[in-house]
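Just so it is clear, none of the values below were taken in a lab; they were calculated from the coordinates. Note that the structure is predicted; figures quoted are calculated from it, not measured. Cβ atoms are built from the backbone, for glycine too; each structure is taken alone.
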Structure I
Amino acid sequence: MLAITPSSGVTGTFENITLKAIDNSDSSNTVSFNITVTDQNLNSVYINFSDGSLAPDPWNNFTFWPTLGTTLSNLYDDNDSLTSISLKRLNGFQGTFVGGMQPGNGKGVYPEVVMRTSIYEGSSKIDSIQITGLKRNLKYNFVFFSSHDDGLKGKTNFAIGTKTVTLDAAYNINTTAQLNSIIPDINGQVIIKVSKGLGEDYAYLNSLIIQSYDSSLKLLAPADLRVTAVTKKTIGLQWADRSFDETGFEIWRTDDSSGPNYSLLKTVASNITSFVDSNLTPAHTYYYTVRAIKTGLQSGFVNAVSATTYAQAIYINFTNLNNAGPPWNNTAALPEPGLKWNNFLDDMGVPSSIGMEETSHFAGLYGAGMVTGNNSGIFPDKVLIDSYGLFTGEVGSMKVTGLGLNKKYDFTFFASSQAGGDVNVAYTVNGRKVVLNASLNTRGTVTLYNVVGDQNGEAVITIAANTNTSQFGLLGALIIQEYDGNNNGIPVPPQALKANPQISQVNKAANTATESSTNNKAVVYPNPFGRDFTLSLSIQKEDDVQVELYSINGKLIFRRNIGHVLQGLYNFKITNDQTVAPGTYILKVIYTKSEQTNQIKILKQ
């Protein structure tokens, strides 16, 4: 059994966690996985709009054809508890779509089965979805995700009342849009309106997450901090804004040279959810965390992330005559087994040790890539237009040589085709596969991360149409980016979640600590409570905390271990799995290291 205890106040997705088991014979096995830590103050209902493919828990799968009146009732939340929330289509969408991103590199914000399927609308009408069973004493955040994998335009508008957000579905694997602090109407209902943007081809909706929280809570911590892009001198960050009243976000940073202590790097305005850190040192590791702020208040810090800037980058254009300028290395030849290219120039024009050899047959040069006419794509038109090509069922290969034995590499692939539909291409290195749809592509790429050369400093790339229904296998461009593998742990954020003073003020009159054998403060709200309640703690010194609920005659009802808590202010949502009868109870908060307690009298409705 593996027990993971995250620091209090820290939420988000922690990527590429590696667990290695070694037996007494020194045999070992390694597995990597992601962990998502959710906020105890929020309950979330996850809804996947699907063609029939089923996403795992905690997803509720809406598998009906999107016609008028289709309903999914009594949805389950992320605690696997049945809720009163239901979803109903007030008019029909055009259909379901199996064409979202499926990169295969583990960088998606949701499972690929969620990213892959959606409902869509190609007309100019506004489609409406009714959410019922909401509670008037709670506030709600609605988190939207859209994705499609080709060059069609898919900016989608989502509106509730007078609030609207827009999300670009094209090549999207990790960006969401949120409408926050929504209060349902008197009937516990909300109407979501979905429409395509002006001049767009389609509107898409892959998933919806409904987050609920106590209406007195404010300044929720941001969530899901992640690294979106890295170069030699820049690192791009993105996070989810879950508050409605923040005045800005603080971005904190440290690096391997500065040690574990973060310092404030930049404050950005409210509703900003991305930032690019510039003028960085190549081949250097940086660590980041973010929190929301409001006058006199700070939220908790989101999960910290790390990124290492690249030491060098090699740009390769697969072409015959359409040679691109620096930093591109042009193959300048029709594909032919045995072709070799030695000492590619890096992005600074310096010869590198990296080369390449064509190790199998290609069908020929595919010259029907997209052209923008003004080099407005992700790469110049001369890179977009050509690819080394394969027909369905054929497999091509390239061997990259001269890789550093103590280095790691990210391989970024690009291809473009004027053909519509399924031009999904599979790129495989060392048994790991990533997928990109080349159809109408001018700006999509896919990256295979953490590539390591073999004992000869070599790595073989295989290229093929992804399935028997994919039209081509294409390789138009390859970017090889080198960095030092960093195995250092990520420093913990500078402090944990700060509670909201408004909450403590609101509940002072309703909650009285009957015993204070410590300077630590404990407040419960709401009081009286229903199924669950929130415990607000002010911790003067780090400690190990657990809570126990007793009946008025001293019978233990339940015990919850909160775990190790640093100095600071915290909110913890306490949910009881047992049936608690209405009446008076004593909640005991036990600080085991300091051997102190708080006791609070609470009422169950």
Structure II
Amino acid sequence: MFGKPNKANKPVRTRKLKWWIRVPIQVALICSLIAGILVATFAIIVAITPIPPVASSLHQKTSVVYYSDGVSELGWLGEVNRRPVPLANVSVPVQEAFIAAEDRDFYSHFGFSPWGTGRALMNNLSGSAVQGGSTITQQYVKNAFLSSERTWERKFKEVVLAVKLETLNDKDTIFEDYLNAIYFGRGAYGVEAAAQTYFGVPVSELDAAQGAVLVVLANAPSFYSGSADRLPLLKEKWGIVLDSMVGEGFLSASERAGIVFPELRERVDRDRLGGQTGYLLDMVRAELRGLGFSRDGIDSGGLRVVSTFDRRLQRAAVRAVGKVGPSSGQGARVGLVSIDPATGGVVALYGGPDFVSSPINNATRRYAQAGSVFKTFALVAATEERFGPDSLWPGDSPLTVGDYTVRNNDNTSYGVVSLREATAFSVNTAFVALSEVVGVGAVADAGFRMGLPRDTPGLNTSNSAGLSFVLGTASPSVLDVAGVYAVLADGGVRRSSTVIRGLVSPLGSEILVSRRSSVAMSKYVAGSVTSMLAGSVQSGTAVGAQLSGVPGVAGKTGTSDGSRSMWFAGYTPGLSTAVMVSRDAVGVSGLMSVEGLSGGSPDAVAGYPISIWSEFMFAAAPRAAPRVE
């Protein structure tokens, strides 16, 4: 009973782990538990967090306007230069440059990369990369949904939304949105606008050297695009981007060695609307409004507008005014419009010296009396009433018709003159007598059929008081007059003037724009009137408009009372061009005589308008008409 203890009943003693082993395990378990809770909590937060609306600014798409060739850019409408493009339109080297420098793990992480953040931090501290701590997805989230404030709360939201976004969209979509959202300086948003701004070509044509420049600009756009003295720093960072591309296998070492820094387009400090650009874009905008487009649709609707403006002829117009027109600073106002009679398209326009400093468009403003330019309406009415070029009319001065007394220029008496002679020498008395016979209403109707607006300031078409109508006491615009004479150039067909040749929606579909045309007169009438107006150029008041080697020139001079405005409207089979010169009165509203203007080389008889017209039209050949060798 009291024998030896049974070993089988002896208590088993457990051996405890040493504390230096036990504690780390416990800590690891606790950390794993906490991490699991944090991960689960983060996942729940991601799941319940909605994606907010994209910033309204990122929805803006610049409407770009091109010259008539559809390639050369004239300018853009709105305040923001943003031109979204699909990722497929971004060249591969540009994509690789951004991946290598900004987020080399982009196609493998889930929106947030702890390892990438740590590596970027180390690289930045060592100065071996231009990489930021945020992924491409995070950078897009910040631009699209959040502010730029530097707080932990904003950073946490950024990470949450980045992960959330990657659960909803594929990588290429995010990358595309990111590239279209970045600001690159010089007012350019997105890689397409940046490519056009800095290199003058689409982003689809950029190479690795140019792509590396865009990467550096994206990191500090205001700094690197601000002044030329920062170019050395830009080149230094540019080289680091290329090295990153080598490190990622996008470039070989030999390719890297052969790359040189690309040429950047010169920064233009003047306003983008300066010179004639603002006048032209303003006319495009006005026509778009007339077609029913809203302001937002025009400014940020992403339209592609091909204008009717011919780049070569537009430059010729500016050169002509600068070469032979009056000097600026004397109150001079010059307007020029040239129209293609076959289409009604405005191919060139001069609205003033500079849109920014003088936004009033002298080519579209109705303020200067047209003078004898209106006599052409009487020629049309007379021809339709079977009064031919050889019909005779009184040319004595003064002449009283009814209770209206009229005088010729310098009160010169011509005796009895033919209608052709009256046209060549712009005999006022003959045309007033003609208006009394055919009726002021018939003369005005000819003008209206040819496109003279019925609301033109100063119109008076009553037979009792409107005999002065034929002398051009009304004030059309230069655009109106060029359109009127284009009817004669096209054999009697009137076409509505336009500055838009083609229109494409943001989705790439063509928007059809209806063009109106009508028969204003028969070809016979148009031909007969043209033959009389050609006499004015051959031997009359417009002899200065003769163009060596360019046949078929016809036109009419015009001078208002006191020479407050001077005109010439002339045409060939290919172009109808009108020029007006006026002069603002000093210290008061209204116009004063242009006789005191200096500069340029005014025609001895008809002054600046013919000189400007001839200079432009000669430069416009062969568009104006085939030259005769």
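Here are the numbers for this structure:
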read-out	value
Top of I, II by Rg/Rh (Cα atoms, Kirkwood Rh), for residues 324-563 alone, largest first	I
FRET efficiency 1/(1 + (r/R0)^6) of positions 276 and 596 (r between Cβ atoms, R0 = 30 Å, to 0.05) - structure with the largest value, from I, II	II
Which of I, II yields 3, 14, 19, 16, 12, 10, 9, 7, 4, 2, 1, 1, 1, 1, 0, 0, 0 [P(r) over Cα pairs in 10 Å bins from 0, in percent, calculated]	II
Origin of the derived value 14.9 (mean count of other Cβ atoms within 10 Å over residues 164-171; candidates I, II)	II
Test item: relative contact order in percent (Cα under 8 Å, 6 or more apart) calculated as 13, pick one of I, II	II
Origin of the value 13.6, where mean count of other Cβ atoms within 10 Å over residues 372-379 was derived from one of I, II	I
At a computed -12500 (helix-only ellipticity at 222 nm (-39500 (n - 2.57) for each DSSP H run of 4 or more, over all residues; to 500)), which of I, II	II
Parent structure of the calculated result 0.95, given that FRET efficiency 1/(1 + (r/R0)^6) of positions 84 and 524 (r between Cβ atoms, R0 = 41 Å, to 0.05) is the read-out and I, II the choices	I
